[in-house]
Structure 1
Amino acid sequence: MKSLMTGNQAIARGAYEAGVTVASAYPGTPSTEIIENMTTYPEIYAEWSTNEKVALEVGIGASIGGARALVAMKHVGVNVAADPLFTFSYTGVNGGLVLISADDPGMHSSQNEQDNRNYAKFAKIPVLEPSDSQECKDFMVLAYQLSEQFDTPVMVRTTTRVAHGQSLVDLGDRQEGIVKEYEKNPPKYVMLPGYGRQRHPLVEARREALAKYNETAPINRIEWGDKRIGIITSGVVYQYVKEALPEASVLKLGMTFPLPQQLIKDFAEQVDKLYVIEELEPFLEEQIKAWGIEVVGKELFPRIGELSPELIGAKLGNWNQEAAVAVEVPNRPPVLCPGCPHRGVYYVINRLKLTVSGDIGCYTLGATPPLSAMDTCICMGASISGALGLEKARGKDFARKLVAVIGDSTFLHSGITGLLDVVYNGGTFTTLILDNSTTAMTGHQEHPGTG
């Protein structure tokens, strides 16, 4: 049976078919709908965790306990979860664990454009990049097989266009009865330095074994066309390449770390001119150039923002990029909802001419006109700890007109520790918790403060 699904729906379906029984996440666009769709499968326990670190730790515990686990978050959430991620790479899994990193090229709803393929390389875990909803589902099933076969967490990296785009998906049956037994094994799961030194060589051997596997992995494929142009690509950019340059020869990579060196060399030798087309960082390009392969990449394509068929076609084809651009429309910036109680708070703050250390959430919109009532916004939880730094730099007189503004979900996510630090270190500024009893920015999800 076929069903029209977004990438996020297909990821949830793939986890279901793979026999996942535990799923955890913190809401963040463009990943939020994954866990929401997991709740439609009664066989799966799904939770909103307090933050991304907690979500990953819940998944790790489930994996050690023998269950297959899914953990989902947006790209900046992996920053929060990096501590357990790197150690779990050393311990390995019992039941398979897949981490979804939903990246956001173009910053549709994010504060940066970080490319989380670099996390996979840094943590020495495999990363898969689906290019449509069918691959989102299929790659999830494969990811759990790889996780258990190679004793590793696996990252599945999507981007906004894959997460929210829709395409047809062939549905399959659920794998049942695959929960493993739990066995006490301190040398594997207790990362004291002595045990960690024993695990590190296994991590390096695993990386080499994964690279060997990737040489013949079914999710990599060559599509031969005109051999004057060869393109290496992955993820949603593959779709752009096929639309812009349908006659070109293409090496589509489904696993982008560790890379299949021999497969890439063989492809490069058979084309006249080789290009790497990828969004954001030159992740593939740098590794390919390190092998001495001549390739054109970021000197032609930007490392800022999203790519598009129009941009690729204008660089390598006969497309008129200007002709493909839509007519200008009036700018429509996001605003606080009508009747939002935050409006009154910001109106008063603006009238009092206070310095405002802000945070991540819908209330960040208080920074924009006509409210114009926010001075800084760095990351979740930084409003409170950042305000303490401002006070220590500028003095107590400055702190008399200094406020930290944070929402209830963000306060529970990572603001509590900052407030503890303020009390412990004698901060005197005012902290405002704008409590609207929900995680509003990502679609009104529950959190521990909502009961």
Structure 2
Amino acid sequence: MQKQKIADWGNYPVVEAETVRFNQAEQLRVALGEPGEVIAYGNGRSYGDASLQKRVIMTRSFRSFLSFDSASGVVCCESGALLAELLEAFVPRGWFLPVSPGTKFVTLGGAVAADIHGKNHHGEGSFGAHVVSLEVMRADGSIVRCSREEYPEFFALTIGGMGLSGVILNVTLQLKAIESAWVRQQTIRASRLSELMDAFESFDEWTYSVAWVDTLAGGDALGRGMLMRGEHATVEQVQGHLTFSAASQRKLNVPFFLPNGLLNRGTMMAFNSVYYHQNQKPVKERLVHYESFFYPLDAIGNWNRIYGRRGFMQYQFVLPRVTGRVAVEAILKKIQASGLGSFLAVLKLFGEQESFISFPMAGYTLALDFPVCFEVFKLMKELDAMVADWGGRLYLAKDARMDEAMFAKTYPHADDFREAIALLNGGSTRFSSLLSNRLGIT
């Protein structure tokens, strides 16, 4: 055990914590014998304080592959394995992740705990929908093997449960069969928000879809952006390319924190204009490697440092589809009126989902990145009221400042989840995070 300063990807907040590492289940059992509050910490790719506490269990050393059925594509891995490690091992064999977020540097355990979503939620659901079974160590050192058939209530509580039901040990996952490492990508340029949403809804039979939104464009160009849609390319479609070739993305790195304030409204407006106008065609189709389609930001190491040492916060909300158009437009106008802007703004369409406290619901989700400053806290408080009034909610894995009242109002099963976690946390060792304490869950 050692003390060190840790943070999640937003570099806000930064805390001093006692960190415990393990590579065998028995070592974890001994660590959990120490009383007090504790939470699992994977690769630090949640954005806020969901995996922060005074004492954390570091899971990255626990990352072995345990089994793989080449006929069915079912794999079992220890929870500290990265999605990147699964891709490296199984894409050459013709298998891909069933659901993938915008980075491959997430642990399997973190993917389950946050019930991550991807560009295909509208048709294939969240990560948890493809989990076959789990093994979870409780605070008393006991191990629960659970699935939809075995201890289904505990299984449902753990998927999307933000690590509060225990430390996930092993994950058995159903992979997706693919014919190549390439994606047939179609890019559609939209001159305003209504065009962007029309494009989403006109072609929802595409497996993957995601849009970049220019949050600084106003007037008739409000919400302009580009929609990227994709399908895994077949063998016939990749003629002239090596079917399962490795990515040739140029790897860059941000070696140090940039000065606070370098990323400002002026620099963001310049970038957005260049990015939007780089493609003059209304529709463009090409073949791209899965790395550039799913993980464009992973090509820039430590890109979170561009926001400076103060860090940044991602504000990601989802709104019901019936109110999504009007509400997203109103929120973009509110952001513009504040004089602030989001460097990265990503829009996706969700399908139906019902769970304890997983984030998705049928509707539109918009993720916005803001450098940490006083004005941003004030803006986010105002946005909270708008999101709640429109029947939406915020993504817990990205949050660093939502209050208890907002959580209770926008997550319909908040009380049920709180009661279930209270029953599980009856001993001297309790699973809790700064997030769960702030939201009144623990």
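Bear in mind these aren't lab numbers, they're just calculated from the coordinates by the rules spelled out. All values reported here derive from a predicted model rather than from experimental measurement. Cβ atoms are built from the backbone, for glycine too; each structure is taken alone.
Observations on the model:
- Structures 1, 2, by FRET efficiency 1/(1 + (r/R0)^6) of positions 6 and 94 (r between Cβ atoms, R0 = 30 Å, to 0.05): label with the highest value: 1
- For 12.4 (mean count of other Cβ atoms within 10 Å over residues 182-189, calculated) the corresponding structure among 1, 2: 1
- Identity of the structure behind 13 (criterion: relative contact order in percent (Cα under 8 Å, 6 or more apart), calculated), options 1, 2: 1
- Among 1, 2, structure where distance in nm of label points 7 Å out along Cα→Cβ at positions 222 and 254 as derived comes to 3.0: 2
- Parent structure of the calculated result 13.9, given that mean count of other Cβ atoms within 10 Å over residues 166-173 is the read-out and 1, 2 the choices: 1
- Value 23, 51, 24, 1, calculated as P(r) over Cα pairs in 20 Å bins from 0, in percent, assigned to which of 1, 2: 1
- Source structure (of 1, 2) for helix-only ellipticity at 222 nm (-39500 (n - 2.57) for each DSSP H run of 4 or more, over all residues; to 500), computed value -7500: 2
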